[in-house]
Structure 1
Amino acid sequence: MSKLKLYLAGPDVFLPDAVEVLAAKQAICAEAGMVGVSPLDGPRPDGPIGIFAKCEAAMDISDVMLANMTPFRGPGMDAGTAYEVGYMRARGKPVFAYSNHPAAYAERVPDARKGPDGDLIDGFGQSVEDFGLPENLMLAGAAQIAGPGILTPAEAPSDPLRDLGAFARLVAIVRDWSNAS
């Protein structure tokens, strides 16, 4: 029987030490008896469309996604990772997710406040999702289909984009889920 392949989605690819961070994630997957498929595996293709195609091909060969939904460049997760979550869900593949930021999405939106009708609005007067979820409800919902939703720590780690505590817990959850299936 082949090992379960886990696509490692997240903003990790933008870190200056991305190769090392993703290698550490792959080692955690290997210790659990699974294969971590990194977007950085293999040679880098030419141009943005080549990178796009390579990432889709990596998701196509993967069985499951592990999505890092830690806020990146703003109050929400990385936009590329959000696309990848949708891609995997459209293919009927399970998405498991974590965020190293424990606060609900609505708490991270700048200038969020209660509007005249009691709903939460941002500084532009636009409504803000206030469901107590760590991320947009569509992304949180994708992570609840097969998994526990978006796994978060009780407190934010000192280096949220590099801390692997929640990731390691999520790998154990996927291993248990896989063994039960």
Structure 2
Amino acid sequence: MARTESPALIAGIRAPAFLLPGVDGRSWRLDDVAGARGTVVVFMCNHCPYVKAIRERLVDDAAALLGEGIGFVGINSNDATAYPEDSFERMQQLARDWRLPFPYLFDESQRVARDYGAVCTPDFFGFDGDMKLRWRGRLDAAGRGPRGVQIRRELVEAMTAIADGREPPIEQLPSIGCSIKWRG
């Protein structure tokens, strides 16, 4: 596992379009997951300990943002041959077990991860209602730390501000996680 940090935000870039299979059996386009007030695209996977550590908070925060009219989607771009826990079948099981409130999509070609410039799992991209990049950071300060510690919900705060037409209220700190597992 190579620990990787997401690069700095390049504000204003438009969200690259995609068409990817979801664990629910349908194909999803960017327009299908876009929210009227903004959209979060998170590159994630099943096996990464950084993703596993935030999974419960990720589900809660995604549900909160969806309730505010902010779209949310998870994309797995890892090489599932080298990392079988990240296979489509295992993604389907994880989505059921964790009752993911958002579409979980498989980027088998890894083109979408490259188009977005994703480098790690998790890697969060926050877009405004015009699908322009306004946030790239971490979920919160807890990382792989203990549960139950009171923390700022950085992604939620940032996306709520963006949805309201304001600047994010906090510094955008990079997400830290496992590197995306690129095919050889």
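Just so you know, all these numbers are worked out from the coordinates, no wet-lab data involved. Predicted model, so just to flag it, every value in this text is computed and none were measured. Cβ atoms are built from the backbone, for glycine too; each structure is taken alone.
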#### Entry: Origin of the derived value 106 (volume of the Cα convex hull per residue in Å³; candidates 1, 2)
2
### Message
By the measure relative contact order in percent (Cα under 8 Å, 6 or more apart), tell me the structure among 1, 2 with the highest figure.
### Response
2
### Summary
helix-only ellipticity at 222 nm (-39500 (n - 2.57) for each DSSP H run of 4 or more, over all residues; to 500) gets -11500 when computed on, of labels 1, 2, structure 1
### Query
From 1, 2, which structure was distance in nm of label points 7 Å out along Cα→Cβ at positions 123 and 155 = 2.9 calculated on?
1
### Message
With distance in nm of label points 7 Å out along Cα→Cβ at positions 59 and 99 coming out at 0.7, pick the structure among 1, 2 it was computed from.
### Response
2
### Query
For FRET efficiency 1/(1 + (r/R0)^6) of positions 43 and 115 (r between Cβ atoms, R0 = 41 Å, to 0.05), which of the structures 1, 2 scores highest?
2
